[in-house]
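Some structures are shown below for you to check.
All of the numbers you see were taken from the coordinates with simple rules; none came from a lab. In this text, all values refer to a predicted model and were calculated from it rather than measured experimentally.
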Structure 1
Amino acid sequence: MNLPGIRTRLRPAAALALLPLLTLTACGSGDTDGTAPGGAQASPAPTDDPVAAVREVGSVAALLPADVRKAGTLRIGSSIGFPPGAYYPDGPGKPPAGQDIDITDAVAKVLGVKAVRQDASFETILPALGSGKYDVGTGNFGVTTQRLKTVDFVTYVNDGQGFAVKKGTTTLKKKVTDLTQLCGLTIGTGAGTTFETTLTAQKGVCAKAGKKPYEVKVYSENGATLTALQQGRIDVIMSTINGLRYQASQTAAQTAFLGEYHRLDVGFAFKKGSPLTKAFQAAVNELIEDGTYARILKKWGTAASAIDTSRINPPEHT
């Protein structure tokens with residue numbers, strides 16, 4: 001659902017190097033070749049571990065298909081982006097951390113299986129579920145009407161869409177409640193996301209309002225989007241509410257959060273008709289009931305995104 005000529009791609013080496021920029025406590029604007037500023041350190045992960053005490057729950061584990069119980073593993077297609085969802089506190093190649101990582105690991109422990117995580121770019125995970133490459137997909141996937149046509153979801157948080165600008169900018173100063181506020185601006189967002197879909201689908205709102213259209217630039221890596229904002233190549237970022245809030249709290253990022261635009265349930269993703277959904281739903285609800293879920297969200301500062309109960313394929317928020 002991309003418009004011709006609006007997608008921006010990076011050379012693989014540069015994209016890999018830029019990925020950590022969003023998590024740097026001392027990151028400057030960065031360079032287009034992907035070199036980090038001297039002395040930059042990766043944002044440390046919280047040290048508490050609410051997942052450590054989680055144990056298998058037999059009645060929940062019994063909901064897994066027999067072949068999965070026998071194998072003892074689940075193949076997780078995991079998109080590692082930025083905190084608090086999932087990121088590399090010590091850089092690529094080191095263990096990832098974040099809310100999604102903790103919740104996935106806790107669910108696996110309740111189910112009595114091992115989560116075998118395979119890093120993948122965000123836009124490739126949902127199509128790969130249908131081919132059987134992964135059993136489950138994680139990456140802060142919002143539950144939308146369009147996605148529900150081809151993918152099943154088990155919800156675990158409520159997040160959504162928001163906007164951020166470079167701190168001190170005069171381009172936008174207040175919460176974005178209508179996309180016509182973006183007319184004439186350049187918006188950066190992630191490939192294959194609900195943000196890209198929303199911006200593309202609503203591209204005509206500016207013409208209807210008699211204003212200059214906004215331009216969309218789509219990046220494969222979140223770090224590249226932040227760098228583009230810092231360097232003035234885009235005016236505003238559209239991304240996850242929790243991610244942008246976290247980013248704005250980091251002094252070095254120099255961004256300002258412009259509020260929530262559209263709330264979405266976020267869930268584990270499965271191929272349509274997967275036999276795993278009921279087991280995952282029961283596992284999430286077990287974690288909610290025993291308090292582990294609340295401790296994980298408190299750890300990552302996302303308590304405002306808590307849900308009361310996990311659902312399978314809920315309708316998109318309107």
Structure 2
Amino acid sequence: MAIPNIESRIAPYLSNRRQELILLPTEKCNFRCTYCYEDYTIGRMSDETIKGIKAFLDRRSPELEELHLSWFGGEPLVAKDIVLDISAHASALAKVHSGLNYRGSMTTNAYFLTPSMLSKLTKAGVLDYQITLDGPRELHNRSRLRADGKGTFDRIWENLLAIRNSKEPVTITLRVHYDSETFAQLDPLIEDIRNEFIKDTRFSVIFKSIEQLGGPNDANIKIMSPEEKKVALKMLNRKLYENELVDHEETFPVCYASQPNSLIIRADGKIGKCTVALNDPRNYIGLLRSDGTLEINSKRLSPWVKGLVTLDSAALKCPLSVLGTT
């Protein structure tokens with residue numbers, strides 16, 4: 001597929017003056033979502049890895065214009081103290097280096113995203129959040145369960161309403177999951193989102209079909225064909241915006257995994273590129289040392305970022321999909 005103005009589009013991702021770290025402060029989770037692909041075997045980030053991240057940021061910050069810390073897991077707020085510690089360190093560095101623009105984001109189930117927690121995170125520069133809902137209460141509670149089997153919808157919704165009622169300068173992306181059976185059952189949730197959040201410009205909504213990503217329940221996931229997804233997505237957006245024509249500028253996505261200065265730091269200090277293929281050996285490209293140095297296996301790194309050289313659209317959009325053996 002030809003991409004117009006591809007060179008100018010990828011130019012920012014080639015700059016050594018920007019750095020993204022996707023940090024997993026723990027790989028444990030308080031949820032057991034039925035479609036999850038993670039195995040929860042790795043616990044909290046070690047003190048050695050935390051020290052290494054801070055040392056790496058100390059060394060990189062003077063030469064950076066942009067620093068983005070993206071929190072992932074597991075559930076990052078299971079280790080909220082680590083999130084706040086490293087985020088505060090990055091925020092302090094941004095004050096020292098006037099040319100550095102730092103911003104934090106988080107993919108969270110929002111169970112622990114209470115008003116007091118949100119306030120602490122905001123002060124530490126964590127301003128952007130992606131939060132998932134699987135439908136109205138009954139539907140959501142079938143798939144997004146706590147580790148003890150109890151439902152999670154009411155607690156998440158309560159926290160979302162508290163964010164809406166706050167004046168925190170955050171952005172919230174509500175990620176609404178669906179599959180071939182559930183997409184027609186989302187109407188009550190869509191109506192509630194319209195009533196509670198859609199007029200607040202801090203909130204946005206994306207609809208995402210559930211995929212088979214290697215979890216133990218993959219066989220039970222009712223996946224949709226590309227054409228079915230397209231039809232379902234159009235239908236859901238029409239319902240959300242009540243048939244209003246909403247123009248979204250088409251942009252070609254450049255996956256974070258295809259960008260050379262985007263790295264995953266796992267809780268055990270291993271360095272990767274993709275948050276989906278956590279246990280794929282091709283995704284283990286190096287190790288973070290406690291002094292902040294990175295030991296990178298260039299042979300394993302190069303296939304992930306080759307799209308920026310070849311300008312192949314598939315490699316730029318999802319390098320995992322075209323990744324060879326290493």
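The table below lists the values:
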{"quantity": "Label whose coordinates, when P(r) over Cα pairs in 5 Å bins from 0, in percent, for residues 148-235 alone is calculated, return 3, 12, 21, 24, 20, 11, 7, 3, 0 (choices 1, 2)", "calculated": "1"}
{"quantity": "Structures 1, 2, by mean projected area of the Cα convex hull in nm², for residues 84-267 alone: label with the highest value", "calculated": "2"}
{"quantity": "Structure responsible for 27, with relative contact order in percent (Cα under 8 Å, 6 or more apart) calculated and labels 1, 2 on offer", "calculated": "1"}
{"quantity": "With P(r) over Cα pairs in 20 Å bins from 0, in percent derived as 33, 58, 9, 0, matching label from 1, 2", "calculated": "1"}
